[in-house]
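Visitor: These notes open a run of structures that come right after.
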Structure 1
Amino acid sequence: MTLNLKILSWNARSLVKVNKDLLVQFCLDNQIDIFCIQETFLKPFIKIQFHGYRVIRQDRTDRDKGGIIIGVRNHIRFNQQWVNLSQGRAEIIGCKMFIDRQKKINIFNIYNPDGSENNLREAFEQMMQSVPSGELIIVVGDFNAHSESWCTCGRSNNAGRDIEDFLMNNNDLCLLTPKDLPTHLNHNTGQYSTIDLVFSSPHIAPTTKVTSLKNTILYSDHLPVIIELNGCNNIQANNIAHKFKLKKTDWKTFLTALENVHIEEQLKDVSSSEKKIKIFQTALMDVVDKVVPKISTHKLNHKVTKWWNETCTKAKHDLKDAKSNYERFPTFHGYV
């Protein structure tokens, strides 16, 4: 069965206080399968849990701030991936998810605090060397990288040039971030830039969508970036995962329903091979959902935070209104 995988990438600027609870609320509300957070500000002595998710983290012990974390829904099987960098201040952590016996997806979370350093090319090269041939890969993070390739900013820096150079000389990774996607708000100018980026294996790029969200309950100068991946087997993006009852399937009814779709007519005027694949997948899965019986195997209950009340709900809406007003009228009073 073809299912969806939903990933969140976000520079939180601290998970130490209220942002942690807001993050969990956001992930459950938006059915996030995996969250990748940069600048957690966590230290090894800080114990933290996320309802419904297992986490791997890398804390910054040699200086303040920094730190990265990946959270994975409880029902998804994964192993941690280690990438050791010999130079620079970039931080990287990864996990390998098992879709089935043959397919695996490697997800890496990167935080690069200084866009003037020439260290990202090495980070990308070592990351790619850790992934066996044939396995899929998704890379997200805050790269502090400027380039005309993904942002109409009129300038570039060393981090941006490092990424451009790597992509030009490597066919196993491509940029997914749409040009000028707003991801970071400069409070001094009220303008957005694109420094939080997403990359993936070319094989899954056509069916992957990348967006950023404004006016959410998450508070930071970075917007949450949502990556929606279609076409993964055995990973369910919503709260209920299903198994098929193949022995109870009426295959004559299945073939009849498939013939009634008239897939040839739908593909007749389509020239793009990616669109043809998407149309075929959609038509096939529509028939499967209608004909093949299923049983539920897992449900993640939405845990209601005990302290959440009407005052919190009102504060959440007021925060959204205030952020929206500041984006339209970037004044000091609006920022405060």
Structure 2
Amino acid sequence: MEIFAASAFWVILLIVQAIACAALSGYLANQKGYNGESWGFIGFFLGIFGVIAAAGLPVKNNKETLSKMTKKCPDCAEIILKEAIVCKFCGKKFSKELLVKELGEQLQDKSISNEEEIIEMLAFLKEPNVIPYILEFYDNINADYYEQTEAESLLDKALSLLKEIGTKETYVELAKQINKPRIQYTKAAKILDTIHQLNKPEVLPYIIEFIEKVDSKNELKVHLLHKAIAILKETGKPEIAPKLISILEKTESNEKAELIIKLLGSLKNSDSMPVLINALKKKGLKYFAGNSLKNFGEKAIPYLEQLAEEGTKKDKKIAEEIIAEIRSSQESTQKDI
């Protein structure tokens, strides 16, 4: 029985190894322009030797690949690289506008594998008509299709270019992307980080829309929520408070409510006071609401006194404690002066 079990183990191990070698051989061959299925069979039967053979294959420049990488010079009809600014055969110069158009269209081709080189070339040109192509590329790129480091490198290069030559309209279009259904986490996170760095008030409506829609039960989405709140805290003005109050009143998520309550405290819009007083009555929110009310200082005291007069014994105790802290803080400030 033990011999049979040992034999079965080795058979299963060999099969798993053969399948892994088949998959790897097929992938390597396909990346170099060869038939992945055929090389998959080779990898299955030859194992590691098939993988080594596939890895050693030269890149196959077939007609289809070459056609995507080259163009014909309209003056001398010679074949040159698409990125060429000057024809090496006759010296004809190509306009930057035409070059951007050719590279931009090539960047949208999902079958290419030189996206980084194209983005670097577009960055070198620094032409305003580059922007629509980069925005479209960022919108369409499937980050899950690439290895994580490769995807992040592509996204970073695209965003770096947009930061360098972008306009207000560019950043608005970029911000709109975070509200698209099923946007991938990596893409959304990088957009939010970029917007945070840029500090552009024009994008705030789209950040608020994101906060309103985001599913705070999803761990990754909560991470994005924190990033969005950080943008509003740094860039937002008291005028955005009414919209945040509306979101706060509708949300069923304590985590989202906590973040909005903290933000309302930093914005210091008096319209926030009633909703913060109401939050004081909720077990999971009273600590955050209390801290936000303290930020309002003297302005919060009438609201707190009303709560102490009309509320329950617990409400009265909490209100009186916050009033005492506000007044103590004011006395300390006056002594320092």
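Visitor: Upon calculation of log10 I(q)/I(0) by the Debye sum over Cα atoms at q = 0.06, 0.09, 0.12, 0.15 Å⁻¹ from the atomic coordinates, which of the structures 1, 2 produces -0.24, -0.54, -0.93, -1.34?
Guide: 1
Visitor: Using the calculated result 17 for relative contact order in percent (Cα under 8 Å, 6 or more apart), pick out the matching structure from 1, 2.
Guide: 1
Visitor: A further question on this structure: Which one of 1, 2 has helix-only ellipticity at 222 nm (-39500 (n - 2.57) for each DSSP H run of 4 or more, over all residues; to 500), as calculated from the coordinates, equal to -8000?
Guide: 1
Laboratory data are not the source of any read-out in this text; all were calculated from the coordinates shown. Worth saying up front: this structure is predicted, and the values here are computed from it rather than measured.
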